[in-house]
Structures are given as structure tokens and as C-alpha cells.
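> Please go over the structures that come below.
All of the numbers you see were taken from the coordinates with simple rules; none came from a lab. Note that the structure is predicted; figures quoted are calculated from it, not measured.
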Structure P
Amino acid sequence: MRRFNVLSVCGSGTVTSSMIAEKLKEAMEERGIKITATEAKPTEALNLAEGGRFDFITHTSPLPAANYGIPTINAVGFLTGFGEEEFLVEVMSVIEELGGNSGK
């Protein structure tokens, strides 16, 4: 099973990011991909991304302008259901670019 570490970001770093993380875990498990997620606030995202532990970021709140060094994916459509498929296509595209099993 391919494995990826995701940083899930929302305004408070708790509720919405947890919802996105759980929904993403379920959607990816159906595709044979294991997601491990950590929730965070936008102000924590850069420091966490620079730690090298994460493969990509999903976010429902704007991220501060910076070079995160990993892909960032807007997850608002995944949260609302309007744009859910587009979000999943983007996630799968990032996963394919990362080349299968990251395992960081």
C-alpha cells in the first residue's frame, strides 16, 4: 500500500482540517493509498512543511505566502462537495508526481 503524510490546514487547526483529513483518508484507502494526516493552523504550516515530514498540504483557509517546498492543494471544494472530484483528481495527480510510496 502506498503511504503519504499530509498536512491538513484550516483556520483553527482542528475541526475542518480533521474533517478533510478523515474524508481524504477514506477516499484514498479505496484507491489503495494510506494517508496519515496532521492538522494545523495556517500560521504553523510553513514551519511544519519545512520539517520535511509531509508530502503535500491540503488547506481550507488561505496559507501565508511562502515557498512550502511541497504541493499545496485547496480543499474547500472537498469540504463543500462542490468540486470534490476535482480535488481528488488533483490529489491523485500530486501522488503520481511523487512517485508512489513516499514513506517519509
Structure Q
Amino acid sequence: MATGAKNAKSQAIAARVPHEVIEEMEAVKLEAESTANFIVAAMRGEIARRQTEGSGDNPLLSSLDALEQVEAIGVTASEEINRLVSVAREELQRRKAKQETPES
């Protein structure tokens, strides 16, 4: 009995694909990989790529914005780490000085 194009776990789709793309796919598929597995992996990768680029009209600008945010976060983190190292260094020197001076 035929089940139709959609069931509880998946949906069948039909698409025309240029012959050269099919040939390239077949050339790079893993030995035990089905065409469906390859296409699903490719679709998931493209979805993730587009989501990371943002929904702006110009994906390049969205990517640049993301890189600027990463840079800003990195600079802030670096400053915080330097402050932490400075506090640790001062505390270490204070404790060493305390150990070196005999208690009265």
C-alpha cells in the first residue's frame, strides 16, 4: 500500500538536478552513504551556513557584523583576563612577602 509523500518522520520531495551535479555528488559520496543521506547532510549544512550569516539582505555584511562582535567580545575577555592575572600576581607577591618576613 502506498504511503504518500509525507509521513510522521519524513517528507519526500522531487527536484530536478543538473547531470553534472549528480555526477559530482556520486563522486564524493561515502561508500555506504545513500543519496538521501548525502542530500539531507548537504541541506543541513546549507541551513546552518545561512543561519550563521544572519537574515540581512547582504550576507557579507551580516558576517562582518558577527566578526566585529567576536572581536569586541575577545577584547573584553582579554582585558578581564589581564585584570585577573594582575590580581593573582599582586596576591602572590603579597603572600610571598608575608612568608619571608618573620612574625613578631
Structure R
Amino acid sequence: MTVHQTIQDKLKQRFQADYLQVENESHNHSVPPNSETHFKVTLVCEEFEGVRLIMRHRLVNELLAEELAGPVHALAMHTYTPAQWAEKNQVSPNSAQCLGGGK
């Protein structure tokens, strides 16, 4: 199973997501082709109602602790309630490109 699939499966199992997108952004960084080291997660769920952003990120970090201790070098997280996601027009921000990386 790929790192991408593992992250996606763990998030699906733990959260009742209204929206979930896991993107492998490794190609935007100075890593070998087909790497799985840099990811962006956009996660929208009711469970985040009344939960501070730092706690949302802690929940995800704890869930993905094994991946973060191993193959994953960076994880960009965008965690929203359904209302916040609607305010964002259902678009998460683009990640910055690493110097020397990208296509």
C-alpha cells in the first residue's frame, strides 16, 4: 500500500468526512521522482465544530504519527467545519513550492 493510500484510509476510518482530499505534493520539492514525502490534506467534517484549529491538527498528527515519524517529511493540513468550507468556496489554499522543486 502506498503512503498516500495509508494516509487516506486512516483519515477515512477516523473521521466522518464531508470532504477529504489527500494530495501527494512531493513533485513540488527537491526529491526523487515518485517520492511520497510531502502531502497536503484537506479535511472537512462536523466533528471540528467548536474545536480549535490547533486541536484539529493534533488529532490528525496523532493519527498519522507513524507516517510522520517515517516516510512523510511534510504535511500541510487544511481542516474545516462544513460552514468554514462553504465560506472558502470549497477551495483549499495552494501550497508554496520549494526552491529547486517543481516541474
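> Where does the value -13000 come from, among P, Q, R, when helix-only ellipticity at 222 nm (-39500 (n - 2.57) for each DSSP H run of 4 or more, over all residues; to 500) is the thing being computed? Don't skip to the end; give the middle numbers.
Working: P: -13000; Q: -24000; R: -9000.
Only structure P yields this read-out.
> Next question. Have a look at P, Q, R and say which one yields 58, 20, 15 for semi-axes √(5λ) of the Cα gyration tensor in Å, as calculated. Don't skip to the answer; put the middle values down first.
Numbers: P: 19, 16, 12; Q: 58, 20, 15; R: 24, 16, 11.
The value was obtained from structure Q.
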